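Student: Below: a set of structures, written as structure tokens.
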Structure P
Amino acid sequence: MCVKARVEKLDVGVLINNVGMSYPFTKYFHELKDSEIADILEINIHSCTWMTRIVLGDVDASSRSREATSGMLLRGRGAIVNTSSGGGRLTSPLLAEYSAAKSFVQLFSKGLTAELAPKGIDVQVQTPLFVTTKMAKIRKASLTVPSPEDYVKCAARHIGYDAEVSPFWAHSLQLWILSLLPEPVSVAIVNMQHQDIRKKGMKKERERLQESKKGE
């Protein structure tokens, strides 16, 4: 593995798994292309899993104690920050696969927290909501939607503390409020928001198709 060969030569103190991929816009699962389904699994789950495995390092399988031979395990120190999503903490209709993939990241991270804390390695999962990124398709920052720069400042301040955190205060507040609601109510709220996004996305998709036909 090319990445493994390169990383093994480095003294990685902090790994931030921030890669992610969602839907082009909110859709029913059966509306996704096969390639989209595969990419969501590969980028959100596989990359996070393997990058974590690489920086932790290898162990001597022949030794009874399975002692570490490289990486964070050998050095007995390090921090791993995995970016999940607020959607991974909620039932998210029309983002079913994406939210499930991010839920994997959340539980994977919390399990590793318990495994690796005695070995001197901190593992944290961060669960943001919307940030003004290309993936979110939101251009302007607001009270509840930070810019990438503002979000990163909040995220960096929280590294090394709680095992699970939503660093931006407005995201944390929104998730707390939703957690207080009965699940059918929170699902209905999320579904309503996602249905609205789907309508807008489908409209833009139709407009693009019409434009492409005109150019033929």
Structure Q
Amino acid sequence: MNRFKKYYPNVFIAECDESHDKGEIIELTNTYGKTSKHEVFNLIANKNGKFYYSIVRIEDKSRAQRKAERYRQSEANHELLSSANSHKASQMLADVPMGQPVIVGSSKEAGHRALLKRSDTAMRKSIEQHEKAKEMGEKASYWEEKATEITLAMPESLAHFTDELEKAKEYHQGLKSGKYEKEHSYTVSYANKRVKELDKKVQVATILWG
């Protein structure tokens, strides 16, 4: 059985009982027993009778894209419910003259008050659904942004982080030489930390995808 093995934060590789060739499509099973297809990329290690490979999931859409689409659909559904309740609230009062007060003591008082209460309830539901739609929209935007993010789990991360590292090194050196202005006393330290973080990512990406 082929299983997932955590290799680096947010990066999983395949742990296999048998050897596989680069480009081969294999099935991996997660801790819940669900299987998914992946393409073998690089052999990372061979130890204790196990083979470890970097892998690329075979799918039309990423997890982030799927989540973004679900939240967008949820946003649309809540907006429809909001509009329906708003329309319902308006229709309830369609036959009531604008600004007509409740006539206390009249035969229509109870019905008028009940109608106003139902209309108010429908409008409150409309507002609640609108707020829920906004919440879903914000989550959708978050995952849409995540869908465009390049991570170490992607083969293209090697070129991406190599480029980012070169930029970070140039900026760090520019701060030390005076080419770039320091924003505060820790600017150089932060820039140096950024270089080290990216250097580590390039090292990991090289092992995974180089």
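Student: A value of 0.7 was derived for distance in nm of label points 7 Å out along Cα→Cβ at positions 26 and 194; which structure in P, Q was it taken from?
Tutor: Computed on structure P.
Student: Next question. Given a value of -19500 for helix-only ellipticity at 222 nm (-39500 (n - 2.57) for each DSSP H run of 4 or more, over all residues; to 500), calculated from one of P, Q, which structure does it belong to? Spell out each step's value before the answer.
Tutor: Values: P: -15500; Q: -19500.
It traces back to Q.
Student: Quick check for you: by distance in nm of label points 7 Å out along Cα→Cβ at positions 18 and 130, which of P, Q is greatest?
Tutor: Across P, Q, distance in nm of label points 7 Å out along Cα→Cβ at positions 18 and 130 peaks for Q.
Student: If you rank structures P, Q by Cα Rg over 2.2 N^0.38 Å, which sits at the top with the largest value?
Tutor: Across P, Q, Cα Rg over 2.2 N^0.38 Å peaks for Q.
Student: Out of P, Q, which structure matches 0.8 when distance in nm of label points 7 Å out along Cα→Cβ at positions 154 and 170 is calculated?
Tutor: Here the read-out was taken from P.
FYI, it's all coordinate maths here, none of it is from the lab. Only a predicted model underlies this, so the values are computations on that prediction, with no experimental measurement involved. Cβ atoms are built from the backbone, for glycine too; each structure is taken alone.
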